[in-house]
Structure I
Amino acid sequence: MRGLFVTGTGTGVGKTIVSAALLAAMRAAGEPVRAHKPVVTGLAEPPGFGQSPEGWPPDQPGPWPPDHELLALAAGMTPDEVAPLRYGPAVSPHLAAALAGASIDPTTLVANARKTGAVQATLVVEGVGGLLVPLTDDFMVRDLAVELALPLLIASSPGLGTINHTLLTLQAARSVALDVRAVVLTPWPREPSAMERSNRETIAHMGEIEVAILEEVASADIPELARAGDRLPWRDWLTR
């Protein structure tokens, strides 16, 4: 499969916007794309809860759809095609499935992702939370990334605490030989502070990794997402 696996340093750090921006940019460039999110949770929350994708400032909600719907818009797919497993509670996947009286099968998770990527297209897989989030009682997001063997991008916030969170995620990825192509800090402010600039430089130096930035995107407007995503070196990430 040709594609990228987008993980994060945790929940709420920008995975969805990074993934959607990549999909929109690739599609605008004429690249056939497919999007996949193995599990979506939190769909039973009341209107207004979670309407902003991960990483978007809570005081600027914007007209954002749920994550799998945004990915579907960016990829030209249906939400059901993007996320085959969907649960109501805003909890980890393994608990969401248990609360629904169901269970998640790791073999099915891998098969679903491979089926989505089985066509002649670039596949963007957005993980759930961070690499060590349990999808089942004994199968983590990291295990899915290993099975799919796609190059990895790490979405991270540019603010306080990001150095520790990002370096730990890099360590968790490299410990199982995942091919980390870059860290993407988002949303990157128009006028970054000294701390934010230092965070970027420190992660790049100590993590020995490329650190890209994705600017703030005002809404789920696909052309705007495409413009932001095209400023990322996604072509290099796919072919390096």
Structure II
Amino acid sequence: MIELDFSPVWSGWRDLAHGAVTTVEVTVGAIVLGCLIGLLLGLGRLNPKRRVVYALCTAYVSFVRGTPLLVQLFIWFFGLPLVGLTLSAFFCGVVGMGMYSGAYVSEIVRGAVQSVDNGQNEAARSLGLSNAQAMMHVIVPQALVRMIPPLGNEFIALIKNSSLVSLLTITDLMHEGQKIISVSYRSLEVYLAIACVYFVLTNLTGLALKKVESKLRRARV
């Protein structure tokens, strides 16, 4: 019978807590960057008639979604120094994850905007608003409510994917857990503890986004 010994987890809880904070910092930075990139890409892919913008945005989304996140992170951290550009591990983690997330957020933005009835845009234009003003003041606010559920899924996936940044020497939750394992050799117990922390982080994120969605829906009533 397997006997679990969580004493290494208890003795190393400060390191795990520090790693959890770093995980949150990396994820929050990536979320902010991913939302900004996703908004620009999503809006850029709304009109195929603007061929250059549409083609560039589509190429970006296709490349990022068609290659693994780990490979992209390695390009940032291990590949760029070969061409003379050395960046910090934390910066590479945030930017790499943010640019990766941005490609998926762009599809969420594009789908939500296109789901708004075209009559809303026509009504705004009839009131004298420009196309850009109608988009920012009429269409996007309505689409925002519809973005929340899929954005929640993307943010939760990003939290879990953040474990990959430990391979860039970032002292996140996974990295700190592996340090404890290297000393205690209690891998099962440590990984169970790490899984519980990720479980808490993802569920707190889901609850927070549900509250945001509820407030936005009430504000529209």
Structure III
Amino acid sequence: MSFELDAVDAGYGRVQVLHGVSLTVEPGEVVALIGANGAGKSTLLRAATGMIPTTAGEIRVDGRALTGRPVEQIARCGIAHVPEGRRLFPRLSVENNLKIGAFIPAAREKFAERLAFVYELFPRLKERRAQLAGTLSGGEQQMCAIARALMSGPKLVLLDEPSMGLAPVIVAQVFDLVRRIRSEGYTVLIVEQNVRQVLKIADRAYLLEVGRLKASGSAQELAASDEIRKAYMGI
């Protein structure tokens, strides 16, 4: 699935956060969106999924305009969003959280097939399927959040800060998860503050600063940029 933002403005009420942002994600790519806190990265994902309205520009999937469509229609187009902080239902079991991910009609029809797929991809979740999601470790919760998104059978997965709040050893496991879902043929747009790690798994990257794109290129190019290394990688 190809995904495109074309000169998009968006924000909250009278506060404009995104200013003419354009980016593309091609089928099978992992594209990283990097930048400091408050740059507008999460806002971009919320605009992409219809959670907040855009005020200018257009969002397209495979050439079809999504701008102005409700959240559930965008989900049916094959976009799944893993929000910052995971947002699991802590008092529900792992399996019930996964059932919630299969809310669109096409996914409900293939529920058993999708469940078998995510359990094969994440065997640890199968082992813990009856466990309350709130009692999982941080890494397991992130695994469950990604698996829940995959239950809808998406073509594009939007990941918002998947490594946030996790210990370094767990962070490495989370980035391995991203590699794994990419190897299964998913297209991924990942928002991430851990610039050093995300540029190791991404094909391309965009740098967002105060709601405007400041740089873009291959992940290798951005990782080699002195400005980015000093500002975002502590080198």
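Every read-out reported here was derived from the displayed coordinates using simple, explicitly stated rules and does not represent laboratory data. Note that this is a predicted model, so its numbers are computed, not measured. Cβ atoms are built from the backbone, for glycine too; each structure is taken alone.
Points worth noting:
- With FRET efficiency 1/(1 + (r/R0)^6) of positions 86 and 198 (r between Cβ atoms, R0 = 25 Å, to 0.05) derived as 0.25, matching label from I, II, III: II
- Each of structures I, II, III was scored by Rg/Rh (Cα atoms, Kirkwood Rh); the highest score is held by II.
- Test item: Cα extents along the principal axes in Å, for residues 14-117 alone calculated as 52, 34, 18, pick one of I, II, III: II
- Answer label among I, II, III for the case where mean count of other Cβ atoms within 10 Å over residues 126-133, calculated from the coordinates, equals 10.8: II
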